[in-house]
Structure P
Amino acid sequence: MKADIDIADLRQQVEKVAKTSETLNIAGQSAMQLIYDNVPAYKWIGIYWLSGNELKLGPYVGAATDHTVIEVGKGVCGQAVADNENQLVSDVRELDNYLACSIKTRSEIVVLIKDENGKVLGQIDADGHGVNDFNKDDEEFLEFVAALMVKFNC
């Protein structure tokens, strides 16, 4: 995450919209929009919810995608669930298992949304157009957002 972004302020804004939204869908959409509008590297960001052995696209901001349903184990998103761990990909062109949403995408980060028992409920997925657009600071920030989505969902 770039140093010129006020992460503390963005965290507060995301937390406020999550707490004041009437539904989980509105909370997710509002949070994704805030992130998209404030972090230039995030060219697409959305939430996929886990349903059985599939991830189903929820709220997102960015270009439309054909990947509205992704099987667990397929692509970066499906692999995150299969491995039960976040994914931080510097350059998607180096992956054999990548599901291309846009020819412009070069970086991807997937952060799992887990309940208090560690059960995967979904994930936050973001794409960037540059190599190495995401780092551990992005992962930490998106984990914070994911935890807000869990609190709202309870």
Structure Q
Amino acid sequence: MSAGRASVSVLRQVRGGWTPSAREFRLWTDTVLGSAAAGHEVCVLLVGERRSRSLNARYRGRDKSTNVLSFPVPQEAARSSGLLGDLVICPAVLRAEARAQDKAVHAHWAHLVVHGLLHLLRYDPERASAAQRMERREVRVLRQLGIANPYVSRSKRRHGQG
């Protein structure tokens, strides 16, 4: 692992359709972590809809496939090892959402990886104040990456309202 950069492992259990390169995942991770990136590790697992649904049902009680699941390691283990946890992403769900929301697929990938990484860092959007803080951080990180605010619709951005 090079100095100043996180280690990101990408495991692909699905084929077909565009997915970001390992380099892009590392860029997004390094941008979220900033100067604290060195010594941290994340694993990204790309899965199909069936596996996503199974994991979502088992760990969140929701019987449907989902875009991203975050599995942080216990805080003490994270402090001693640098391992942040695992992101499980379903490219098929992600692409369908991007189409339905009129978003660029690459931008939606970046957003969901950033979102998942913030969960690994213990951001909790279940509380309103924490959700606002998390959203502000997501927007700030995405801006650093040259990606527009995902919480503003494309039509509003085109008309200067976002």
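Computing mean projected area of the Cα convex hull in nm² gives 8.2 for which of P, Q?
Attributed to the structure labelled P.
By the measure mean count of other Cβ atoms within 10 Å over residues 6-13, tell me the structure among P, Q with the highest figure.
Largest one: structure Q.
Out of P, Q, choose the structure whose coordinates give helix-only ellipticity at 222 nm (-39500 (n - 2.57) for each DSSP H run of 4 or more, over all residues; to 500) equal to -11500 when calculated.
P
FRET efficiency 1/(1 + (r/R0)^6) of positions 62 and 110 (r between Cβ atoms, R0 = 25 Å, to 0.05) was computed and gave 0.55; which structure, P, Q, did it come from?
Answer for the origin of the read-out: Q.
Here relative contact order in percent (Cα under 8 Å, 6 or more apart) has been calculated and equals 23, so which of P, Q was it run on?
Traced to structure P.
Say we calculate mean count of other Cβ atoms within 10 Å over residues 70-77 for every structure; which of P, Q gives the highest result?
P
Just so you know, all these numbers are worked out from the coordinates, no wet-lab data involved. Every value quoted in this text rests on a predicted model; they were computed, and no experiment measured them. Cβ atoms are built from the backbone, for glycine too; each structure is taken alone.
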